[in-house]
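Next up: the structures, one after another.
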Structure 1
């Protein structure tokens with residue numbers, strides 16, 4: 001490649017070459033420092049198009065909702081929901097991995113007994129299937145990090161292998177500086193004996209959250225226990241940064257998009273999704289993953305992207321406090337209307353309930369995706 005290729009409009013990496021050659025931006029791991037910011041790196045300036053991949057077949061990791069009825073878990077609906085999503089994956093040839101006990105499963109409100117019962121119920125339906133289990137800091141202080149607070153969930157989850165664990169951040173963990181946070185994750189990893197994912201958030205999800213700096217991401221990606229990570233963002237495209245860095249540096253670490261507002265980006269880049277939206281739009285997302293692939297490409301996939309994104313924009317809309325936490329209530333309303341679960345009840349101790357007539361609002365949000373599903377003959381997405 002010539003030194004002047006960044007002037008050629010046909011070079012897909014023109015901007016990257018310009019940034020490296022003319023501005024001195026960081027493009028090597030050994031140049032990273034704990035306080036390096038993403039805009040100081042070439043990975044903070046990548047174009048999504050340069051990462052497009054229509055041949056890979058990444059998994060869809062669906063954060064399963066825990067349905068409630070009369071204040072108690074509705075296990076019959078839980079199992080019906082898992083069977084429904086399994087059928088969606090099988091119909092479109094998509095590998096689905098279920099995510100249990102994450103935010104969509106009310107992990108922050110579960111007793112240890114209920115946390116384990118969710119896994120037992122899943123195992124009764126899927127005896128051999130691997131799953132991803134959220135683990136968080138049980139009874140943790142908001143100011144003093146202790147790796148041992150992650151042990152109760154780890155002990156329960158790892159008793160039901162095959163599985164993976166997702167280390168969900170906590171306030172005490174998140175307040176640490178990059179080097180101390182790296183050491184804290186490594187300390188947690190000492191008690192992990194299954195593949196693990198790390199999870200980063202932006203402040204738009206919880207006020208104290210901060211996404212990983214480039215140096216911290218690289219450090220975690222180099223640990224043998226951490227096979228990948230989930231990044232949940234609303235305001236900045238950190239998933240794009242992660243994808244670009246991991247590809248360019250050849251890291252043995254798989255970014256999973258947790259951005260329910262940007263599902264199509266992960267599909268276009270041939271990377272996994274780990275999302276709560278997977279349960280409210282499972283047939284549509286499975287269809288989009290299939291029809292984006294080179295061998296099955298259908299130009300209508302672009303309209304499908306628009307249809308389910310318009311739905312998820314409504315499901316994950318921000319309330320007056322800037323929180324999208326009410327998505328669990330919205331999701332339950334959709335699944336109830338589809339006949340997948342019996343009621344739209346949420347966990348009795350959870351305050352994340354939408355105001356107003358949420359059923360009516362979700363019915364309106366479903367109009368366009370259902371219209372596209374009908375036109376594209378996508379099954380499992382209609383009123384009973």
Structure 2
């Protein structure tokens with residue numbers, strides 16, 4: 001059971017100012033610089049008002065660190081040409097995925113995007129499964145059938161993403177509607193980027209969820225760029241949460257680099273949605289400190305903008321929070337780091353030992369083989 005603790009080790013006024021600054025508007029270079037410019041270094045801890053216990057806070061830290069280090073290892077494997085496909089890092093915005101997903105219950109469903117590995121890990125997917133999937137190995141979740149990010153796990157409430165990102169909103173609306181018809185009290189949470197929010201599928205899905213008062217939570221990850229297009233060039237609103245008014249649903253803005261704030265706002269939204277309140281839109285102000293993928297050199301981003309957001313790094317920030325408020329000692333955090341590193345080393349070795357899938361496997365599991373038999377190319381016999 002979660003114990004309520006009101007932490008008073010830091011200035012509430014300072015924490016509130018940090019949250020306000022993080023919700024800054026669209027300025028030069030897509031607005032990323034404007035959102036971070038006025039935050040003093042000493043204020044960069046997380047919100048001190050939380051219902052999380054110390055034990056839960058340390059578990060959050062482990063998930064946050066696990067996300068960062070798994071992605072770093074994926075980059076290493078990519079550079080060794082062991083990864084099939086691209087690597088899309090969430091560097092700088094890991095707290096959004098981890099904090100929001102941690103607020104859900106086990107029965108709830110999520111639809112993550114390419115930069116939401118943290119949510120996938122919170123849902124119980126092991127790093128070894130991630131590594132095997134990215135290397136297209138036989139022991140991976142899709143057994144090498146699909147792109148490295150295109151997999152899911154229905155038993156764990158994880159709907160695999162597709163490339164048409166806005167389309168995940170109507171999919172999750174359907175999940176919520178189906179659960180209602182089965183009298184299951186679940187919450188369906190979908191992640192979307194600022195670019196994906198400009199698609200027709202996003203509008204259609206959220207509009208239906210709002211009208212039907214379905215328990216759908218949209219986490220809008222405002223990381224200031226849709227590939228290389230700054231947000232200010234593809235939507236006219238100052239805040240993505242302003243769009244909630246058009247659907248008649250609540251809209252919230254949260255500092256996406258504050259993992260505790262992300263948890264708390266999502267926890268309240270889930271409670272609201274679960275009891276019949278309907279859909280909720282949460283805008284997380286964060287920043288993508290790497291290019292769209294490892295092959296993107298980020299030449300469209302000013303170096304000073306990256307430097308400012310590096311000061312708001314969610315891992316450094318949460319580490320500082322835990323130490324400043326004496327929730328953990330440096331020795332305790334070092335022990336967590338060492339444990340995560342051991343797990344990653346073991347899981348990478350396991351994935352690398354996995355064989356490549358047999359070619360015939362590609363014909364199975366695409367359709368329900370109890371109805372549609374696997375299709376093989378007919379053999380061609382040569383000669384006269």
Task: Value 3.8, calculated as distance in nm of label points 7 Å out along Cα→Cβ at positions 256 and 360, assigned to which of 1, 2 - done: 1
Task: With distance in nm of label points 7 Å out along Cα→Cβ at positions 216 and 352 derived as 2.1, matching label from 1, 2 - done: 1
TODO: Looking at distance in nm of label points 7 Å out along Cα→Cβ at positions 184 and 208, point out which structure of 1, 2 has the largest value.
DONE: 2
Open item on the list: When Rg and Dmax of the Cα atoms in Å is computed for each of 1, 2, which one produces 21.4, 88?
Closed with: 2
Task: Given 19 for relative contact order in percent (Cα under 8 Å, 6 or more apart), calculated: source structure among 1, 2 - done: 1
- [ ] Rank structures 1, 2 by mean count of other Cβ atoms within 10 Å over residues 80-87 and report only the one at the top, that is, the highest.
- [x] 1
Task: If distance in nm of label points 7 Å out along Cα→Cβ at positions 128 and 192 is computed and equals 3.8, the structure in 1, 2 - done: 2
Task: Parent structure of the calculated result 19.1, given that mean count of other Cβ atoms within 10 Å over residues 64-71 is the read-out and 1, 2 the choices - done: 1
Task: mean count of other Cβ atoms within 10 Å over residues 96-103 - structure with the largest value, from 1, 2 - done: 2
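Only the coordinates and a few stated rules stand behind these numbers; no lab work does. The shown structure was predicted, so the numbers you read here are calculated from the model rather than taken from an experiment. Cβ atoms are built from the backbone, for glycine too; each structure is taken alone.
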